[in-house]
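S.K.: Listed after this line are the structures, all set down as structure tokens.
Just so it is clear, none of the values below were taken in a lab; they were calculated from the coordinates. Values in this document were obtained by computation on a predicted structure and should not be read as measured data. Cβ atoms are built from the backbone, for glycine too; each structure is taken alone.
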Structure 1
Amino acid sequence: MSQPVLSSHDIDLLDNAPWHALDGPHARFAIGDDHVRRYQPDVAPFIAVRSWDEPSVWDSILSVVGPNAELVVSGADPELPPGWDALWRGSGVQLVETDLLRPTPDPEAVVLGADDVPEMLALVERNKPGPFLPRTHELGRYVGIRRDGRLIAMAGERLRPSGWTEISAVSTDPEYRRQGIASRLVLDVAFHIQERGDRALLHAAADNVNAIRAYEKLGFVLWRRRSFLSLRTPEG
């Protein structure tokens, strides 16, 4: 599958999606300053750094998250100042839609909201697709499929850098896997993303080869690999 042709503007947005989401469509959820921002704690755990070259970036991070706090940053492995600890490093991938993607609304999908949060949290806990908090559903449109009244699958919208929307929280109960349900929900979410004029992107752990292969079959392509760094801020 060939790489899509993206403008330099789109490349910049995708390279620092959390920052451009918090500086754009998700500004109402932002806490921070002109250098570092984060989502409200019950919405999402992401910390966004505008530029690691800014000398005051470490002071800004400390101001935003506080002392002796753990945080995860993506796309960078900066040299840490004294008193800061690196806890772990990880690797992920970013995928973007291509012309082969055929988004389709799903007749069985139902829109999920605040009343569904307990079931959504329980489903995410069983599947571990990534961070999902009590107000994550406010970031965009989340949909699910129910069987006998029980939520057995879900997917939705998370990061929204201008012109793009991330599909996230793709989860299916183990007993309903390998039936194409997750793919159906991804295509439903992608349909509504494109309907409002955005393009779809996804993130996955680099070692989650099954998910990456499934997304590629739907019409996504691996755009770039992403590094993740977990830090602890200094005490006091």
Structure 2
Amino acid sequence: MIEIKNLTKYYGRKSLGLYDINFNIEGGQIIGIFGQNGSGKTTLLKSIMGLCELNSGTVFIDGKPAKEQYERLSFITEEGSFFPWMTPEEYGEFLSEFFDRFDQAKYHKLLDFFRIDSKAKIRTMSKGQKAKVETAAGFSKGADIILMDEPFSGKDMVTRKEFLKLINTSLRTDETILIATHLVDEIENMLDRAIILKYGRIAGDFYMDEIRQQGISLAEKYLEAGGYESERFNELLNI
């Protein structure tokens, strides 16, 4: 159980990151975090990881502060947490020294799956290859909770399909994944729940089974919760 209570984060005095965010997450769920740029998606994931100082609020995992359970968390970010001067092999050795649960065999299996040269310097790799190294490492830490911040950003269709296949096939039943992304259509079928942020607040929070029973797509629900106004464009076209 992840309990998020009253999270509020300001950047400076006026720039809002998050405001009074509250929700609980049961273990074993795959949750999509959606919203436009600046809606608070990355800030939310960093808050759960304890990577940013909050103005107020708490994050607990099974009743304990998240900051005290860092080994249970894995943060996969498009910015990359690797050291560019290392090779993937060296990076794996580094991680195994700091994470008791780190699975070297799984890490190298994922590198092979992504066709990554484990002896090449990471700094020489393309953006897509670096993202694959980051993902392979993140899924090999033995974490119970995996946070993914725009894992598909800038990736071609083949790479996105590989990422989705990895998520679907490599998970244990007790792992929880939060994915912050813009790609609504591509991940809809793998989600248990969707949370939509707007201006740092929760604009929508629903389980996928509920909207499937209503015959509504996630994209439609996203536009509805986000306050998309199609009339504005109709007025523009009629000028």
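S.K.: Comparing structures 1, 2 by relative contact order in percent (Cα under 8 Å, 6 or more apart), which one has the largest value?
M.R.: Values: 1: 30; 2: 26.
Top value of relative contact order in percent (Cα under 8 Å, 6 or more apart) goes to structure 1.
S.K.: Here's a follow-up. Determine which structure produced the value 3.5 for distance in nm of label points 7 Å out along Cα→Cβ at positions 119 and 199, calculated from the coordinates; the candidates are 1, 2. Spell out each step's value before the answer.
M.R.: Values: 1: 3.5; 2: 5.7.
Going through each structure in turn, the value belongs to 1.
S.K.: Let me ask you something else. To test your reading of the models, identify which of 1, 2 gives 18.2, 55 for Rg and Dmax of the Cα atoms in Å, for residues 39-134 alone when calculated.
M.R.: Considering all the candidates, the number was obtained from 1.
S.K.: Identify the structure, out of 1, 2, from whose coordinates Rg and Dmax of the Cα atoms in Å was calculated to give 18.7, 64.
M.R.: The read-out was computed on structure 2.
S.K.: Moving on. Distance in nm of label points 7 Å out along Cα→Cβ at positions 63 and 151 was computed and gave 3.7; which structure, 1, 2, did it come from?
M.R.: This figure was derived from 1.
S.K.: Sticking with this one: For FRET efficiency 1/(1 + (r/R0)^6) of positions 175 and 215 (r between Cβ atoms, R0 = 30 Å, to 0.05), the calculated result is 0.50, so let me know which of 1, 2 that is. Can you show the working numbers first?
M.R.: On the way: 1: 0.85; 2: 0.50.
The read-out comes from structure 2.
S.K.: Here is a further query. Consider the structures 1, 2: one of them gives 1.4 for distance in nm of label points 7 Å out along Cα→Cβ at positions 23 and 167 as calculated from the coordinates. Say which.
M.R.: 2
S.K.: Using the calculated result -9500 for helix-only ellipticity at 222 nm (-39500 (n - 2.57) for each DSSP H run of 4 or more, over all residues; to 500), pick out the matching structure from 1, 2.
M.R.: Computing helix-only ellipticity at 222 nm (-39500 (n - 2.57) for each DSSP H run of 4 or more, over all residues; to 500) on every structure in 1, 2 gives -9500 only for 2.
S.K.: Another question, then. Which structure, out of 1, 2, was FRET efficiency 1/(1 + (r/R0)^6) of positions 7 and 55 (r between Cβ atoms, R0 = 30 Å, to 0.05) calculated from, if the result is 0.50?
M.R.: On the way: 1: 0.50; 2: 1.00.
The correct label is 1.
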